[in-house]
Structures are given as structure tokens and as C-alpha cells.
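Down below are the structures I want you to see.
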Structure 1
């Protein structure tokens, strides 16, 4: 009887829904911890800048040095622990899902390097996000967790199951970043593109939903939110949410963003090809790996320095703060003379320059 009960428990522990719950819970905790650590780092960054108010030179040194130290640390840590963790990880994951074996890309070392490096990058205040890298992190977590679950069920050792696990990891990676399970499943379809099994729909949706739910519950538990709400919430009137005449504008925004996304990918590709073509530059960057991220960080920090050029593009706002301020429900052009009404969004208003020019400059610089 005891042996039969033991076999029954082991069999049940090896079922799909147990694995999906564990994956969603783990990634929600990782995502929340990274957000918490990076937010504390950004608070320290702004506190140091505000404490040096009155001495512009020291403010500039602090504003530039802090992100440079974190970015260089992230680069060095990734290089020493797991060079495979460099970059977003999505191209490598698409390659793996097409059947190519890439060694060391889904190991615990790459997971640690990715998490620590990404947390330092987010905490530096640089305009970087965690969606792309988090897809890689979730896939690593799924791969490692499947090895643990193979103790209870041999199904997780089959090659077809390994592909399904990585597909679910893609969905969870996006789902726990923004609290969007449907977006996670759609992204996992986009990543696999060539073949997406029907059985992965419920797996991806279940794991992503559980992960997104726990991620938002942790925000309530930490008192970042009063209740479970959207990550970037709007507060428009429900009786008149939008005008019918605005629909063409929404369509134009969508079309423009599609073209701009393609243009961004094109520029990124040209940049990579340029760095690969020039032998001297490639050799220099290979030999001195930390100079390139350090120089890029220095340039960005200099351009966003609030008392300098940053005052024309809301430079003192961190990435998450700038998005939150763009979601407020104030007409900025009506409050140019009374900026105290805008609160944090007052940094977008300059007495001598139009709000529209500041928004355009912010858009181009980012």
C-alpha cells in the first residue's frame, strides 16, 4: 500500500500542471526581486544626485559615474561567469527551437549571469528593458526545472517535450514582465514561428497567467499597488473613453510603430554588421570589452544630465517614471504657467520650449 501511494504521488508530481505552476511561481519571484533591487538602485541614484544639489560639477560626476560602474560591472560579470548571457538571448533561443544545439546557453551559470547583469543594467537608469532578456531567463529556468522534474516523470527527457518547455518559457518570460498572459502566448508563437503545437496553447496560457497573477500580487504585498491592476493603468472616464474620430489616429499610431520597429531592427543590424566588417574596430572591442559599454553609457548619461541637455527631454526621469508620466491624464499644454498641477510630469514643461518639441526630442534621443 505504501509503495502504491509512493508511486501515485511521484506520478502526480510529474504532471504538467505542477511543472507549469512551479515555473510561473519561480519566474514571478525572479521578476519581482529584480524589479525591487533595480528600483532601490534607482532610488539611491536619484538620492545621490539630489543631495549634491548646488554643485553642478559633482552632480555631473555622480550622474555619469553611477551608471557607468553598474554597466561595466554587468559586462564584466557576464564575461567572467557566462559569456553566453550577453545580449537579449532571443536570437539564440529561436535557433535552439529550430533544432540547433547551442552549448551552455540554457545552463544555471547563464541564468545567474543574466539575472545579475540585467538587474545591474536596470538599476543603472539606462534606457534598457527586461522583456527580451527575460525570455531567455524564463527559458533557462524551464530547462533547468525540467531536469529536476525528470526525477518524477521520464516524459521531460524526450526531445519533443524539451521544445514544448522552451515554448512555454517564452510565454512566461513576457507574461510576468508586463502581466500579459495573452501577449506572452502570442510572443511564444512569434518566436517559434515555424511550428507551434496546439497542446502548447493551454500550457503557455496557464503558466503565463499564474506568473502574471503572482507578479501583481507581490506588488500589492509590497504596497506598490492598492490592488491587482494593470502595470500601466489609465484613468479615462468610462462614460466617454474615446471619440470615434480618434480611431484613424489610433490606426496611424499602429502603422507608424510597425514601420519604426522595422527601421529600428534595420539600424541595429547595420550597427552589428559595421562592427564586424572593420577588422581594427573588431579587434579593439574584442581586446577591451568593457570600453564599448562604458563609452555608450557615458554618452547617454551626459546627454540626459538634468541641468544640462537633459532639461529639454525630461532627463531626470528614470525609464519607468517617464512611462508612468506619459500615462497621466493631464493636458500638459494647458498647465505651462502652473506646473505644480502636473506633479512629476512638470519636468516635461519648459518655460522657453514647447512641450511638443520636448516630446519629439525625447523620442529621437531614446
Structure 2
């Protein structure tokens, strides 16, 4: 009986806390949203299951969690805590991204830049709430709707906040179809939503090859801190557009990015044990993340309306919302909202321009913040 009672004391049921139950419920909600609503299932399923694993209580001497030195989970989480996984994901994103729409209409890059306003306004708000400049910078990146970038910058500036920042960033990425449409309809008129844009011009193979090399040099000269993310992004794109390394590009955009996505999502989820996650700081990060995302969406739309004051061929302001770098979901949302007014208005190809520009913009913004704050 003593052995039996000792066994009972080691079970998860004996050590389960209310916080663990809350986090397990959150993990189940993530999995349900992914399967039932099809909200970013490639991200939410591994994250949700990781949350379940991270909140099964075990004896202190068993060394099972991501924060326990020498555990299997800690070795997987090493790719998150040291910022290894995000650049590998950027390599895959670059290998699957077509920058043609952006190159055919370069002024749409400005919409991707305008959407980064959410990052810097949220940084100010986080500092006002008492976060340090480094923590505020890591929180602000959530507004770029770019999970890998948020994780990368958090690993460099605020390692203790990686869990809530990553969960917040990926949650808002998954909820793009829910969050963005009300803001888009609020800030545009029906006449603006009905605007049809000129078809994009043809982009030559030479332009596609020159672009990743030239853009890499320009971006990294401006913000050396973006070297790793931008470098991997444009390397992946060059592998794709050169057409002589198709095997490498295919591996980067399929097998490799899938493997890294599983490991990143799973280990991020496993890092959210209740003791470390259910804090006042985490709640504030989620609130600031929502504000950041809303401001980024609104900034892109309002800047498109501003540009229309000076353009002969008007821009549909809906595509400004795609300036956040949730690729390609925010571009699809622009298409969906536009077609709700006019089923024959096809905005997707135009929205992809600020969408991919937002990926570059968020990486450069992260590089700027890291460069400025690294020594503080």
C-alpha cells in the first residue's frame, strides 16, 4: 500500500492545478479552432498539443519540461530559445514566395511599410505599461503578424517572454479572418471597396533574380540586425527564381519548412506551463498584441487612402490591410471582403504585393530594434 500511495502521489492528477486545467482548456480550444474552423491548422495543431504536453504536471526530479536542463523537450526548445527555427522558416517562405506582384507595382511596397506602424506604437504603449525597452520591442513585433520574427526578436531581447509573445503572435495570425474584416469595413466606404485595379505588368526572369540580391544588400545595410532573417528569406527566393537549384528550393519550401514548423509550434506550446504563462505580464502582452495588430491593419488601409489623393489610378484601400505579414491569409481576407461587394473584383494578386512587402518590413523592423537595443 505504501508503494501504491507513492505511485498516486506521482500521477498528474495528484499534482494538477487550476492553472494547468486552464491551459489544457486553451490547448483544446486551439486544436478545435484548427480542425473545426480551419484557422491556421499547420500552426495551431502542434501549438495546441504542445500546450497539453506542457501542462501535464510531473515530479520535480523527472526533468521532463522544456525548462528542465537535459530533458528531451529542452533540446527541442533550444531551437526556439536561441532563435534557430525562425530563420529556417524564413528560408522556406522565401522559396515559396513570388515577388512578381510587388515588382510590377513597386509603390505598393509603401503599404507594407505603413502597416509596420503598429509595431512602433505598441512599443511605446508597452513601455508606458512598465515593460523595459527590450521587452517592449519584442512585444511590438506581434503587430507585424509574423510569428517567426516575433520569436526571433524575443529570443534576442526578451527570452523570458518568448512563450506569451509566440502564442499571442500565432493566435492573431490564425484569427486574421476574424479580426481584420470589421476594421476594413469600418475604415472604407463601399465606393472604395469597389475600386478595380489595373492588371499587374509582366515581370522578367532577370528582374526576379536581381531582386533578392539587391534587396538583401539594401535591407541589411540599413539594418544589419535583420541579416539572418532577411538573408535566409532572400536566399530561399534566389533558390526558387534562379531555376537552377529547384531541388534545393523544393526541399526548403516543403520538407524542411514542415519539419521546422512542427518542432517550433510544438516546443512553443510546451513552454506555456501554467506557472510561467498565467501571469499579469502575459495578459498585458495579449492585450498589446491585439492593439498592435489592429493598428497595423488600420495603418495600411489609411495609408492607401492617403496615396489615392495623389494617384490617377486609384488603389483599393482593402489591400492596405494585407501589409501585415500574415502570408497569404491577410491577402485572402482582402480578396474576400472585396468580393463581398463585387464578386468579379479580384484583389488577391494585388494584395500579395503589400503582403510580401510586410514580411520584409517586419524583418527589417526587427533588425532595427535589435541593432538599437542590443547594447542596452
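What follows is calculated from the coordinates using simple rules that are stated; it is not laboratory data. Remember, predicted model here, so these are calculated numbers, not experimental data.
Which of 1, 2 yields 29 for relative contact order in percent (Cα under 8 Å, 6 or more apart), as computed? It was calculated from structure 2.
Of structures 1, 2, which gives 84, 45, 42 when Cα extents along the principal axes in Å is computed from the coordinates? Answer for the origin of the read-out: 2.
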